[in-house]
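Chemist: Before anything else, here is the set of structures, which you'll find just below.
Bear in mind that the values in this text are calculations on the coordinates, not laboratory data. None of these values were measured; they are calculated from a predicted model. Cβ atoms are built from the backbone, for glycine too; each structure is taken alone.
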Structure 1
Amino acid sequence: MSTSNFMYSNELFIVPGSDEEHFEEMDAEMVREAIVTDVMQEFVNDESIDVYEFEGYDDERNYPGLVFLKLEYTKHNVPGVLSEDDITIRGRVIMRSGYYSGLNVDYVIDEAEYDNTYEPVPETPELEMVRSRMRAGIENVLHEHCKRAIRLGTFSNGESVYEYA
């Protein structure tokens with residue numbers, strides 16, 4: 001399949017049918033709502049990670065995206081970190097427009113940060129476990145609702161060739 005370029009940070013998850021002419025905004029809404037419901041369900045028993053709906057844009061000029069879900073982990077006194085400040089890890093799930101056509105769903109998990117300072121947070125096994133848990137939970141849901149694709153190559157005009165995995 002030869003199609004538009006997509007911006008993504010992790011695996012490429014394409015919203016099914018989004019590159020076809022008959023695709024409508026309502027179809028994207030249904031996929032988005034299903035992802036929200038399932039991600040919330042994925043973390044319902046995990047009291048350390050808060051999941052909430054959100055609606056805001058990510059200010060990406062060429063690939064505009066709607067941030068529709070946020071995840072947050074906050075902990076005080078993390079073992080291995082010498083600080084009295086809370087440490088927070090944030091995640092965002094984004095539905096992003098392709099450059100020419102199509103939609104993909106992406107997610108970003110930010111580095112850990114102190115709530116009150118700009119100092120880098122040292123990596124600890126606990127913080128890496130939280131990031132891995134967020135990543136796995138989001139990807140499990142995206143595998144259910146989207147088609148995973150692999151970029152095979154990009155031409156000099158910017159057009160790319162993708163294959164569904």
Structure 2
Amino acid sequence: MSGIIPIRPCGTINGYATANEAIRAAANHPRQPKAREDSAALEGRCFVGAACDHRHWLVEFTGALWLDVSAGPAGVDWAVTPQPVPLRPVAGPTSFEWPGGPVSTVDCQALSEPRRGAEFWRLQVNDGGLLLYLRSLPILNFHAVERRDTGEVLLFACDGD
């Protein structure tokens with residue numbers, strides 16, 4: 001894939017009137033128990049690095065564990081695994097154009113580099129996707145997006161608050 005990829009969010013992302021409503025909704029998300037279980041598996045580990053293609057991110061942690069994050073029609077999925085899945089990493093940054101024109105660039109290496117050595121804190125899931133928290137760093141957000149030209153589902157990653 002080259003050039004700017006036209007995308008839109010996959011699925012429905014609910015809006016909430018207040019931050020407290022959004023927090024309550026995330027806490028009650030049906031996949032939150034899996035996020036808590038996988039957080040326990042990653043407890044005490046540190047971020048080693050990441051590789052990505054347009055549908056997967058493979059995040060390595062100390063102790064030979066990987067967080068495999070993927071996108072599909074149902075949204076973002078993930079697994080903690082002792083064996084990395086094979087993927088063909090993207091060479092360099094990829095630019096995505098959202099409806100209405102804003103362009104965002106995803107650069108796996110640029111998102112990974114400042115996180116090297118950071119201690120894992122937790123995973124959280126919400127309507128938008130999966131959130132990876134590392135101590136004292138911005139959240140790494142993973143969202144499923146759909147190409148507007150082909151309908152193909154891709155994985156979008158970015159820093160969050």
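Chemist: Can you rank 1, 2 by mean count of other Cβ atoms within 10 Å over residues 94-101 and just name the one with the largest value?
Modeler: Checked 1, 2; max of mean count of other Cβ atoms within 10 Å over residues 94-101 sits with 1.
Chemist: Here is a follow-up. Distance in nm of label points 7 Å out along Cα→Cβ at positions 46 and 150 was computed and gave 2.7; which structure, 1, 2, did it come from?
Modeler: 1
Chemist: Using mean count of other Cβ atoms within 10 Å over residues 102-109, single out the structure from 1, 2 with the greatest value.
Modeler: Values: 1: 22.5; 2: 14.6.
Looking at the calculated values, the largest one is 1.
Chemist: Assign the value -8000, calculated as helix-only ellipticity at 222 nm (-39500 (n - 2.57) for each DSSP H run of 4 or more, over all residues; to 500), to the correct structure from 1, 2.
Modeler: Structure of origin is 1.
Chemist: A follow-up question, please. Given 54, 35, 27 as the derived value for Cα extents along the principal axes in Å, which of the supplied structures 1, 2 does it correspond to? Don't skip to the end; give the middle numbers.
Modeler: On the way: 1: 54, 35, 27; 2: 41, 40, 26.
The value was obtained from structure 1.
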